[in-house]
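Following this line, the structures themselves.
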Structure P
Amino acid sequence: MPSNRITWADNYTAAQQQATDSGKPMILYFTGQWCVPCRVMKRQVWADAEVETSVNAQFIPVAIDVNNPDNAELLTRYNIGGAPVTIITDPAGNALRWRAGGIGKTEFLELLQASTPSPAKD
């Protein structure tokens, strides 16, 4: 799991419960210790103050280790073949948007913004 100031859920089950309780979408971040693009994202995206603020305020994030056999069902459900993969889901876990491969801060923030409902306008 990336170590930074993101408030990561302990696991998918906990994330889904938090998402259901709060009505917030989830960020599923499929990663692995061997994953070089994941390490780059850890330093350049997840550790960024703007990303941290947006993620912590509007999403329930959970890092999912693709090498952990306990996560096999999630890998199958979301058709994950490698890492990194970032998926934004609704609170029920239905995929809304996703990106495969390493992405930079700008693309990551665009993914978050596209996945956040706009406030109603009068």
Structure Q
Amino acid sequence: MPLYEHVFISRQDLSNAQAEGLVEHFTAVLTDNGGKLVDSEYWGVKTMAFKINKNRKGHYAFLRTDAPASAVQEMERLMRLHDDVMRVLTIKVDAHEEGPSIQMQKKDERDGRRERRSRD
């Protein structure tokens, strides 16, 4: 089955338990349609670059899934209809990366960052 990565932003006035409950709800939708959740991460409340529906912040969640396209389409459809979900992004990937995502890593653990060049 194809591999996908999903990020969705929910409203800032939800509690942490409600935001994590949304992850569980959409995971159940995915598994009911023949897919499976590989990994999920709750990134917490983050400030957005611009306002969405008069919200400056939002709860971010990240899902790694292994599911058929029909299951992903149904999950996305329900996410877009849900009042608490503001934005959804789904990307098809060739392989899932091992370990935590970049958002969950500490700054000193991140490798591959280049040094800034000085302006002359």
Structure R
Amino acid sequence: MRIPYEYAVIQAVPRVERGELINVGVVLYCQRRDFLEARTHLHDERLRALDPAADVKAIREALTSWEATCTGAGAAAGMSQGERFRWLVAPRSTILRAGPVHMGLATDPAEELERLVTLLVR
């Protein structure tokens, strides 16, 4: 049986004033399956094409924090999965941000997350 889920593409915007971005991950939330995960993939050369001075290490660390937030680590410890997802996808003007939230249907949220990362990021 296919069930609904929500997802957003995680975007790196190394120079906010220019508005250029690359997709660096996907965060997927499926309430019915108690599933919230982010998978990331940073392509160094693509990032440096937008900003040769980009701090790749810092961006990787920030992406790791997105993944940790999904698990409830750190400041997200007291939040429900839904609250964590909404916190991650809230609009912001930082080097990492979420694109628009989209909906879909899938039988397995983990498989769907992998499919979306392959399609939209890698």
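When distance in nm of label points 7 Å out along Cα→Cβ at positions 4 and 68 is calculated for each of structures P, Q, R, structure R gives the greatest result.
Here P(r) over Cα pairs in 10 Å bins from 0, in percent, for residues 28-91 alone was derived from just one of the structures P, Q, R, and that gives 20, 51, 28, 1; the source is P. Suppose you compute percent of Cα pairs over 26 Å apart for every structure in P, Q, R: which one lands on 18? Traced to structure R.
Only the coordinates and a few stated rules stand behind these numbers; no lab work does. Predicted model only: the values in this text are computed from it and were never measured. Cβ atoms are built from the backbone, for glycine too; each structure is taken alone.
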